[in-house]
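Structures follow.
Taken together, the values in this text are just the output of simple stated rules run on the coordinates, not laboratory data. These numbers come from a predicted model, not from an experiment.
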Structure 1
Amino acid sequence: MTAESKRHAVVCVELAEETLRELRAALVRAGITLPSLRIDPASVAREAPCPRIELGGCSADVAARLAAALRGAS
């Protein structure tokens, strides 16, 4: 991996971490908790990380509140 590729990988991971923090905060403001919300460890374990954010599973009640929050945001 070149130095430029390493810098790009670091930026990608940092962006994913910031996005995860922002998403978690927005969900908290809406009264929603996704307990499995995280960065997929396998997606950052590669030589050239391409982070994916896992939303995980949730109850039907949480899914309904999430849908309502998204409807209100549009």
Structure 2
Amino acid sequence: MKFSSCLTRGMKTVIRKLLFFIYEKIFGKEVELMAVIYAMLIVKGKKTIGQVPEKIREQVRQVLEDLEVTELSE
């Protein structure tokens, strides 16, 4: 059983907000929550930078750069 399937919707929301909060505190930058989520999906191999909506693509690239995985933003 996957860990993610054990989580309730409320727990997933809390985890997303926590990730966003941690990112903001570590890097001191404000970004859209979706940019952080897309960056995590790219790191996990579930999405590519080409699948990110154009509107937030630069923010996702910045998040990937901050995570030191710039090779994933090409």
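Each of 1, 2 could give helix-only ellipticity at 222 nm (-39500 (n - 2.57) for each DSSP H run of 4 or more, over all residues; to 500), but the derived value -18000 comes from 2.
Given a value of -0.28, -0.86 for log10 I(q)/I(0) by the Debye sum over Cα atoms at q = 0.11, 0.20 Å⁻¹, point me to the structure among 1, 2 it was derived from.
Working: 1: -0.36, -0.85; 2: -0.28, -0.86.
Value -0.28, -0.86 for log10 I(q)/I(0) by the Debye sum over Cα atoms at q = 0.11, 0.20 Å⁻¹ corresponds to 2 out of 1, 2.
Each of the structures 1, 2 was assessed by relative contact order in percent (Cα under 8 Å, 6 or more apart); the largest value belongs to 1.
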